[in-house]
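Dropping the structures in below, format is structure tokens.
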Structure P
Amino acid sequence: MSNLRETFIEELKDLYDAEKQLMKALPKMAKAAEHEELKAGFEEHLDQTEEHINRLEEVFKLLDETAKSKKCKAMAGLVEEAQDLIKEEEGDAALICAAQKVEHYEIASYGSLKSWAKLMGEDEIVDLLDETLEEEKATDEKLNDIAETAINVEEHEAAGKED
């Protein structure tokens, strides 16, 4: 059985890889988005993701660990799902759904790491993880707002006109 610090570091490596995968996926999602607000949201989150990677590298440094990735299978699956939606031209509502799945995964991961860092007495790490966690929650909320106020309504109305 591993100790919490070892588990923390393994999960940190996983999340580091997840953020790097997202860096590659977000430009494709932004390009595929039709709605300007969604496109801008993806581009803004790309900038944030770069900062999230920097914060994770800082966490590694604070733990005297080398910043290393461990293949994040969950993010690989989520990214693949998003790429399929893009290829099949499923539209912005489907892209938002895929993006929110990513956000929820990240929220769960950052939340767990923050909780463990708190237990380990790593206050500076708690602050870094909390900053990212709050940004992930805000992105999820923003995606929700775009979906509910524009895209879902527009795609529903467009479907009604086709019937």
Structure Q
Amino acid sequence: MKEPKAEPIAMDIGIPEADRRRIADGLSALLADSYTLYLMTHNFHWNVTGPQFNSLHLMFMGQYTEQWNALDIIAERIRALGFPAPGTYKEFVRLASIQEVEGVPRANQMVRHLVTAQEAVARTARKLFPVVDAANDQPTADVLTQRIEIHEKTAWMLRSLLEE
């Protein structure tokens, strides 16, 4: 005998569904930008050449590893708000503000692309703050604060490589 299908339990975490939806949509854009940055950084790690090879290869590895771990945090926050996290390339391309890089740029161009992408992710996270603040959503605000701090610091470090 089949058991009757259980009714889902309504979510009541103190944030109305419409606000949770707006936050999840913003986090989905952040996830898409973060995944695009992760893939770009890993690609550059594999393909960097030239006199800075060793230092950039290792630096990029540290960055893509950090980025990989962040993806889960962002996706799980979307799920905790009651919505599915995007998880396909098609969705990421539609949601991301970062454009993919064609071909294999020279090492300094890789660094420039990464500065631009790191700053784009910081902007995407920062844009979501007014919605999160209005909804009194401290856990998401915490995620955003941590992501912005990391992306701004990484952009600064990468930008420093380009100074004479």
When relative contact order in percent (Cα under 8 Å, 6 or more apart) is computed for each of P, Q, the largest belongs to: Q
Structure responsible for 2.3, with distance in nm of label points 7 Å out along Cα→Cβ at positions 45 and 109 calculated and labels P, Q on offer: Q
Given 12.2 for mean projected area of the Cα convex hull in nm², calculated: source structure among P, Q: Q
Structures P, Q, by FRET efficiency 1/(1 + (r/R0)^6) of positions 77 and 149 (r between Cβ atoms, R0 = 30 Å, to 0.05): label with the highest value: Q
Test item: helix-only ellipticity at 222 nm (-39500 (n - 2.57) for each DSSP H run of 4 or more, over all residues; to 500) calculated as -28500, pick one of P, Q: P
Which entry (P, Q) yields the derived value 2.8 for distance in nm of label points 7 Å out along Cα→Cβ at positions 125 and 141: P
Origin of the value 21.5, where mean count of other Cβ atoms within 10 Å over residues 37-44 was derived from one of P, Q: Q
Rg and Dmax of the Cα atoms in Å, for residues 53-100 alone from the coordinates reads 15.6, 45; which among P, Q: P
Comparison of P, Q by distance in nm of label points 7 Å out along Cα→Cβ at positions 5 and 21 - largest value held by: P
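Here, each number is a calculation from the coordinates, and none is a lab measurement. Values in this document were obtained by computation on a predicted structure and should not be read as measured data. Cβ atoms are built from the backbone, for glycine too; each structure is taken alone.
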